[in-house]
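Chemist: These are the structures in question, set out in turn.
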Structure 1
Amino acid sequence: MEIFACLTGNWVNLCDDSDCKIGKKEQSPLEWFDECAPLWAPHKRKDDNTFHQLDCVTIIYKGKKYKINPIFIQIVE
């Protein structure tokens with residue numbers, strides 16, 4: 001299995017970076033996926049129409065930290 005993410009307009013295979021971490025627990029891409037791929041997604045939004053309240057996942061890839069919407073993640077088996 002491979003996990004791809006679109007980071008700043010480029011699709012990358014997160015599994016190619018042995019130091020890649022995803023989510024609040026900072027798990028490896030495969031651990032994150034195996035544990036139900038948790039996201040930050042507020043049940044109730046404090047403010048409407050704000051970037052800060054969108055569903056997201058944090059990814060550390062090649063030493064840089066990204067916060068992206070989960071629609072920019074693809075799983076390939």
Structure 2
Amino acid sequence: MQNAFGYDARQAKIQGLSVQVGELFADMYKDSKSASGTLEALEAYKSLRRLLPMDPPRGDSKARHSGANAAYHATQGFGS
């Protein structure tokens with residue numbers, strides 16, 4: 001996978017923040033004490049992901065934002 005994280009510090013920071021916010025969302029979702037807070041965390045995560053460039057599609061898959069695999073694992077609770 002080619003991405004610009006090694007060349008663009010801003011994109012690397014955005015990716016790092018999106019992973020952290022994804023982990024926060026996963027934790028909040030598991031606790032389910034504040035539905036509105038959980039939704040706000042999800043929206044923050046999605047907004048950060050949208051700031052990243054798209055990787056070209058591979059095979060039959062759709063184009064995804066850079067760092068999609070790490071972001072997926074963060075939101076599913078695999079990142080902690």
Structure 3
Amino acid sequence: MIRTAFQVVELTLDTDDNVIDRRAVPYPYPTHKDAVDTIESFVTRFTKSGYEPNGDFWWAITGDGKIRVRFIIERV
């Protein structure tokens with residue numbers, strides 16, 4: 001039986017949505033729900049945040065708009 005784990009990845013974006021930094025949370029999550037719960041905890045640090053169902057990612061922006069991030073889940 002093949003087991004799949006999930007990894008949370010934080011992408012920092014520039015104003016044109018180009019990825020300027022990629023940081024993976026250093027350990028896998030056993031379920032997709034665990035990864036989602038982690039992301040939902042992370043986005044509370046930001047002034048604005050949400051989920052984009054068409055791209056299956058979470059986004060967040062600081063109050064001054066200088067930091068924009070996207071959180072994705074990858075299978076590992």
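Rule-based calculations on the coordinates, nothing more; no lab input. Bear in mind that the values here come from a model prediction, so they are computed numbers and not experimental data. Cβ atoms are built from the backbone, for glycine too; each structure is taken alone.
Chemist: Tell me which structure, out of 1, 2, 3, gives 2.6 once distance in nm of label points 7 Å out along Cα→Cβ at positions 11 and 67 is calculated.
Modeler: 1
Chemist: Assign the value -19500, calculated as helix-only ellipticity at 222 nm (-39500 (n - 2.57) for each DSSP H run of 4 or more, over all residues; to 500), to the correct structure from 1, 2, 3. Intermediate values should be presented prior to the final figure.
Modeler: Values: 1: -2000; 2: -19500; 3: -4500.
For helix-only ellipticity at 222 nm (-39500 (n - 2.57) for each DSSP H run of 4 or more, over all residues; to 500), the value -19500 is produced by structure 2.
Chemist: Between 1, 2, 3, which one scores greatest on mean count of other Cβ atoms within 10 Å over residues 19-26?
Modeler: 2
Chemist: Which one of 1, 2, 3 has Cα extents along the principal axes in Å, as calculated from the coordinates, equal to 37, 26, 22?
Modeler: 1
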